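Listed next: structures, encoded as C-alpha cells.
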Structure I
Amino acid sequence: MRSIGELARASGLTVSALRFYDRSGVLVPAFVDPVTGYRWYTDEQVAPARLVAGLRRVGMPLAGIAEALRDRHRPAAVHRLLDAHLRRLEDGLADARRELSRIRTLIEPEEFPVTTRLVLSRVDLAAAVDAVRFAVGTDPELPVLAGVLLDVEPDGVRLVATDRHRLAVARVVATVDGPALRVLLPVDAVDALRALLDTGVEITPAAHLTVLPERVEVAVAGRMVSAVPLPYDYPDYRRLLHGSTGSTGSPTYRVPVDVAALRGALTAAGAPVLIREYAGTPHEVTVLGLDERGALHVVGPDEAVAHAVRIGVNREYLLDALDAGGRGQLVLELDGPIAPLALRRPDGADAFSILMPVRL
C-alpha cells in the first residue's frame, strides 16, 4: 500500500488533487483508515493516477477524466474522447487568434476603412434570417443582444442571434471580396432586410452585401437597405457552441423529429405542461422523453420513460425553434437533462438552434 504522498510523487499529482479526485469519485483510495482518515492506495492505482495527471495537464474536464478512467481498457473509446478534446482545444486556439486580431485593430486602427463585399443567394439569405430571427433578445438591459451578428468568413457569412436562453445560427455560402469581419445588425434593419429579400424575385436571384465597420448595405434588384451597426462587442458565440450539444464529438442521442407531429403534440388541448417562474414571470415548460424505442414524446412530469431520459424546455421557445427549422424533418440532439439541446436540419449543420434546458 502507498500513502497519499507516495502516490502523489509516483503520479505527478499533488496531494490536494488526489483528495479532490477522491471526493469526486474519480480516483478513490483502496483503503481509508477509519481512525486517522489517512488514504492508502495500491500499486495498481499508480497507472490510473498517471493517466489522470496527464489528462489534467491538457485541461480535460472532470467528466472526461472520469470517462477516460472508466474506459481505459477500451483504447478505441478513449481515443475518441481524446480526439474530441483536441478539437475543443484547436477551436479554442482559433477563437483566441480571432480575438487577438480584433484587439490589434483596436490598438492600431486601420488608416482606411475596411470594406468587404459579398454576393450570395437571395433565397439562402432569406432562409438564414428566418432561421435566427426568433432568437433575437428583447431585454432593454441587454442591448448587445438586440440584433443579429453578421460574422463574415472567407467563403460565406454566419448569422447569429441569442437572448441567453436560446441561440440560433445559420450560415450562407457567398463569394467574398475583402477581409473577414463582424458587425451587429440592429433588429429593425434585419426586418427591413428580410422584407427586401422578398422583392425582385423575377429580376435577380442574388443579393449584394457591402459590409464596413460603420455601415452595412444590402442591394437586391436595384433596391437597397442601409443600416448603422450597433456599437457593441457581441458575445463570443463560438465558445457557446464548443460547450453545447453537437458542437464537438457526438451527442448521446440523435432523434428524428417530425415537425408537424411534435408541434401538434405541443399545442393539443390538454398537452401536459409545467409552470415555472423566471424573473417574476410564469412560463410553460414542456417535458420531452424517449420511449423504449428511442422515439420522442411529450410526457407528463412524473411519467417514466426508457433510460430515464426526461428534459424540460420552454414550450414557447421550442415552438419557435420548430418554426424556424422549417417543415418536414429535424434532428433533436440530446446529452442529458441538464445539457443544452440542439435542433438542426438533417442535411447539415449550417442552420441550427440551441435551447437551454429547464430543471425539472
Structure II
Amino acid sequence: MLSSTAPRTLATRVLALGAVLTLGSLSLTACGGNNSTSAGSTGASDEKIGVSLIVKTTSNPFFVSMQDGAKKAAEADGVDLKLAAGKADGDEDTQIQAIENAISKGDKGILITPNGPSVVDALKKARDAGLFVIALDTPPDPADAVDITFATDNFEAGKLIGQWTAAQLEGKKATIALLDLFDDKVVSVDYNRDQGFLTGLGIDTADKKKNGDEAKTGKYTGGKGGDYEIVGSQASQGAEDGGRTGMETLLSKNPNINVVYTINEPAAAGAYEALKSAGKEKDVLVVSVDGGCTGVNNVKSGIIGATAQQYPVKMAELGVKAIVDLAKTGNKPSNSEGLDFFNTGVELVTDKAASGVKSISTADASQICWGK
C-alpha cells in the first residue's frame, strides 16, 4: 500500500465506506444482511462463510476500492463479510484487534493489507486457530507469514516507472527526490517500489530490501545514461500532506530536483502542490504507483508523468473467492510461477510512451482503473 505497502491516492471512486473508525474503537460492519445460507465446507452448515477484510486505512481510496471489490464478491457468493481498517497507514494495533475479533468470531478466513511487521504474530495466531489468511497488496515479511498473497509485483511496478524516467531524461543529469512510505518501520511494498524504481533507472542498489543505502551520486545506466544525485528520501505515510511536506523539505536541500519518485498517487499529488508553490511544476518528472482513476487523470493533465497501475478490486475479489473455494472444496490457491505471491498484474500508464518500455495510454487506463 500499499498496500502494500501499498499505498504502494486522491479521493475518487469512493462508493462506500465499509469500515468507520472512531478514536476509541474499531467498528465492523457486515455485508449482505443477517439471513443465513448453506455455504459450509460440507454443504451441511446453514451458516455463511465468515471472512474479515482488514485494510490499512479508509482514508485512501485505493483501500476503499478494495472493500468495494470484496463486498461485490461476498454478495455473489453468500459470504458474511466484516470490514475493518487501521486509523491511519501504519496503525498496527487496530489491525491486530481486528484479527483477534475475526478469531473470536470463528471466521473461515482473513484478507489483510498488513500495516507493519507487528501484525505478523497476530496472523500466526489466526492461522493456528484454523483461519486461512490471505495478504492483499502488501506481502508480509516473511512472505510465509500468510497462506498466500494476492498483490501487484511492486518491484516490477517501480522498475517500469524507473525505466520510463530514464528514457525521458535523454542523458540529462537526474537530481532525484524519493518520497517513500515510512521511516520508522520496514514493509515490503515500500522498499520494493523504491528499489524497483532505482533499478529501472539504472542505479545500483546495495540491498534490495533496504531503502537509502545506495550511493548518493554516480551514473545511471537506463535510457541514454547519465549522472545522478539523490537529494534524499522522506516518509510520506502515503498521504497527500506527507507528500507535500516531504517535497518541501527536499526542495529546501536542493531546488534543482528534476525527478520525483512517489510511493503512491496521494503522495504525488502533495509533491506536485509543493512544486507548484515553488514555481517548479513544469521542470520536474513526477512518477508514481497506483493507477486510480484520479491518478490516471493526473497523468493525462501532466501532473504525473507516468504511473504503474495496479488492481485492488481484483485482489479483493480473488481473495474472497479463494476462501469460498477452500470452504466448499478444500482447494487452496497457488502462487504465480517463480514468485512467492499471486501476481495480479501491473501496467505502466503514460501518454508519453518511451521506446522499449511497454505502456498503455490514459484513455485505456481510465477504462480499467483499479479493476473496475
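Data overview
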quantity: Read-out semi-axes √(5λ) of the Cα gyration tensor in Å, computed value 44, 29, 18, structure in I, II; calculated: I
quantity: Comparison of I, II by mean count of other Cβ atoms within 10 Å over residues 51-58 - largest value held by; calculated: II
quantity: Among I, II, structure where Kirkwood radius over Cα pairs in Å, for residues 187-330 alone as derived comes to 16.5; calculated: II
quantity: Test item: distance in nm of label points 7 Å out along Cα→Cβ at positions 171 and 283 calculated as 2.8, pick one of I, II; calculated: I
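Bear in mind that the values in this text are calculations on the coordinates, not laboratory data. Everything numeric here is computed off the predicted structure, so don't read it as measured data. Cβ atoms are built from the backbone, for glycine too; each structure is taken alone.
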